[in-house]
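Below are structures written as structure tokens.
All of the numbers you see were taken from the coordinates with simple rules; none came from a lab. This one's a predicted model, so the numbers in the text were calculated from it and none came from an experiment. Cβ atoms are built from the backbone, for glycine too; each structure is taken alone.
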Structure P
């Protein structure tokens, strides 16, 4: 009976170790999902996320290897692979947030520039029309002064 209690407590330790690796894989999966959502949000704002998608693909491949290692019973490899996913997902998440902010700032600058160029263009156009109108008006008045009045008698 004493021998069996030692065996069961050792089995429990193995179960805890496996559960810890499983939880780490779940955490890595959650981190990858959050990184994907950050990349998706950045892409919606118009940011170029091609390199981020490559890094995210690399992270998902490592995560898949970790899950396969866990299923085959290689818990040390699964743990190491799951741990290697976290820095990649953190880097991708940070880069995606930065790309999103840059894209939003770029769009805001584009809108301000468009408004400014529209106002300036309208001002220049109205002034050009005014100058052309003045030129035609002077020409018309000058032609009226130079014309000879003709009187018709009945």
Structure Q
């Protein structure tokens, strides 16, 4: 009888704790999912500021929906944006992603042409040029193949 008196309150407390943690995870997941457009617009503004500071004439126009994934495909590694198009120019896109080099996160932008090929990778941080030159070409090719596979 004493075991039952101890077990019921203990199980009840355990279930309340599990429900509390599950509720927090559910609220966090919904918040993350529902704020995606806001986060994409903030990211777009930040990238445009970096392009202005770098003296680049290209500007991001709008965030693009992520491409449809097929069964067994890898998850997306970044965000797609359309670039403002000049008269007579082909549609280009920008892919924002983060390189991980020697334990450092390096935000980068890949300019992708209308055929889906990466034209240029531009680091978006102050130490980016130096860090990008230290990354092996094989790793860069791996990221480029993955970006071109997503487009």
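Results, tabulated for the structure shown:
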read-out	value
helix-only ellipticity at 222 nm (-39500 (n - 2.57) for each DSSP H run of 4 or more, over all residues; to 500) from the coordinates reads -33500; which among P, Q	P
Structure from which 21.8 was derived, Kirkwood radius over Cα pairs in Å, options P, Q	P
Given 26 for relative contact order in percent (Cα under 8 Å, 6 or more apart), calculated: source structure among P, Q	P
Entry that produces 13.8 once mean count of other Cβ atoms within 10 Å over residues 37-44 is calculated, selected from P, Q	Q
Structure (P, Q) behind the derived value 2.9 of distance in nm of label points 7 Å out along Cα→Cβ at positions 45 and 61	P
